[in-house]
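In the part that follows, the structures are each spelled out as structure tokens.
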Structure I
Amino acid sequence: MARVTTRGPQLDPIVLDNLVDSDGALIGRGDDREAERYSRVDFSSRDFTGTGFTECELNAVDLNTTVLRGSTWAECVATELHAAVFSAPRSAWRDVRIEHSRLGSVEMYESTMRSVQIDGSKLDFVNLRGATLTDVLLSNCIIDELDLSSAVVQRLELRDCRIGTLDVAGARLADVDLRSSDFSAIHSLTGLKGATIDDAQLALLAPLLAAQLGIIVR
């Protein structure tokens, strides 16, 4: 029998050159911003609906309750983002790296993510219901609840993460690698089809699998 391998995320390098420092004061709904750097800027409660950011850098930016519905992000790097409420439903992310950030409630349902890495960050509730994820790496993150219900996910790796609850109800997974991460609970085990786990994780899931199949273990 041929050995089945799990393909990892394919991440493109992000190179930012000749950025212009900006305080973002003139950014509005539906704008297109390119090659700008925002450092220690407070965007709290601003309305960036449908706004596009291309080849931009964000350092220590506050995005609490900023309206990012339908916004687009391409070839961007963000470090030390802060937001108790990060509201970006139906947004699009391509070639984006987010590092050392602290986000509370992350509303990104029905969004698309391609070639995205989130590293060394703390997130509370992450709502990716109905989202499409392709080539995504979450590394060294602490996430209280990760909701992938009804999401379409291809080549996702959770590397050295601590996840409270993972919900995969109705999800379609392919090449999803969970082996190096810890989980307290997983909802809807049937949604794990297409995921790769290790022996230790399987042992932890065994009682849940037995209960779902009606197997009595004594």
Structure II
Amino acid sequence: MIILHHLNNSRSQRVLWLLEELGLDYDIKFYERDAATSRAPAELKTIHPLGKAPVLTEGDKTIAETGAIIEYLLRIHGGGRLVPQPGTAAFDDYQHFMHFAEGSAMLPLLLALYTGFLGEAATPIQPMIIGEIKAIFDYAEYHLIKHEYFAGDELSGADIMMIFPLEAAHARGRLKGYDACQDYIAKIHKRPAYLRALVKGGDYAYGPKA
């Protein structure tokens, strides 16, 4: 049995969406962030040493990191779904955005979040962070102007990965003027599988109301 160890308001919402898109049977073990620190609870470390979500278990396998989980589910349970044909331009974009989401896209957003706790001490590096965020979403906007999804004209695992940085930026008001990015988010938020995952996952501040 597939078990998703799911933390509220986290990247693990993406895995729930994929599980629903694939129509797989799974169970959810819920974890709640600490009310004071917003950190994941210590009990997650009994599942994986890093103590972060998402973590997926199936039989004797324990898989951490969102991208690795998504690749595992598509490889083992996808049956060719949500992965473009290798050798195509869509497949190249698929591989790129699978890694871009947690590599380039999330880093400046996390820096903005963490340095926000420093107050004036963070002033010297704020222009650099803001510039990086602008470059990331300029790039995403330009791509979405030309493409229906991040890997061509059909939904793929790249979209499962990319939705979180876009949602996080949108929730913090960072997508003003990025019409293609906002239209993309609205389109994803209408997908039946996404909405089912939202109901099953519970509290998620970055999506539409379930």
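Just so you know, all these numbers are worked out from the coordinates, no wet-lab data involved. What you see is a predicted model; the values in this text were computed from it and never measured. Cβ atoms are built from the backbone, for glycine too; each structure is taken alone.
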message = Among I, II, considering only FRET efficiency 1/(1 + (r/R0)^6) of positions 20 and 172 (r between Cβ atoms, R0 = 25 Å, to 0.05), which has the greatest calculated value?
response = II
inquiry  = As an exercise: distance in nm of label points 7 Å out along Cα→Cβ at positions 12 and 28, calculated from one structure in I, II, equals 1.0. Which structure is it?
reply    = II
message = Say we calculate relative contact order in percent (Cα under 8 Å, 6 or more apart) for every structure; which of I, II gives the highest result?
response = II
remark   = Output 1.1 (distance in nm of label points 7 Å out along Cα→Cβ at positions 108 and 140, calculated) maps, among I, II, to structure II
ask   = Hey, mean count of other Cβ atoms within 10 Å over residues 60-67 derived from one of I, II reads 15.5; which structure?
value = II
key: Structure responsible for 0.10, with FRET efficiency 1/(1 + (r/R0)^6) of positions 76 and 132 (r between Cβ atoms, R0 = 25 Å, to 0.05) calculated and labels I, II on offer   = II
Ranking I, II by Cα Rg over 2.2 N^0.38 Å, for residues 68-115 alone, the structure that comes out highest = II
message = If helix-only ellipticity at 222 nm (-39500 (n - 2.57) for each DSSP H run of 4 or more, over all residues; to 500) is calculated from each of I, II, which structure is the one that comes out at -15000?
response = II
